[in-house]
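Once you scroll down, you'll see the structures, which are given as structure tokens.
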Structure I
């Protein structure tokens, strides 16, 4: 989406971030869990209402 485009436009070419773009419903829980196992911090960037953020919080009981 638009938020992902803005992110990619503003990242340095040699960034070391892991990016998971979610464009489906229901949330791909397995992919999200796999990503979370390999990172220290998770940042959810989305357009408008925090739909994915709320689903990720629910997935991990936050």
Structure II
């Protein structure tokens, strides 16, 4: 069962979320619907777009 495997790893939910976001093989963009702006992008988004994180976050 996935839940018991997750619990046994010693990872907390925040660490797991950050690691999955940072290590994803796909470009991920976190969008804040309240501000209607990008909140964050992962390294793969930077690599595939050719833009830095700061440049991507300035794009609206």
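Miscellaneous remarks
- Ranking I, II by relative contact order in percent (Cα under 8 Å, 6 or more apart), the structure that comes out highest: I
- For helix-only ellipticity at 222 nm (-39500 (n - 2.57) for each DSSP H run of 4 or more, over all residues; to 500) computed as -13500, the structure of I, II it came from: II
- Comparison of I, II - label where Rg/Rh (Cα atoms, Kirkwood Rh) is highest: II
Each value in this text was obtained by applying a stated rule to the coordinates, not by laboratory testing. Keep in mind that what you see is a predicted model, and the values were worked out from it rather than measured.
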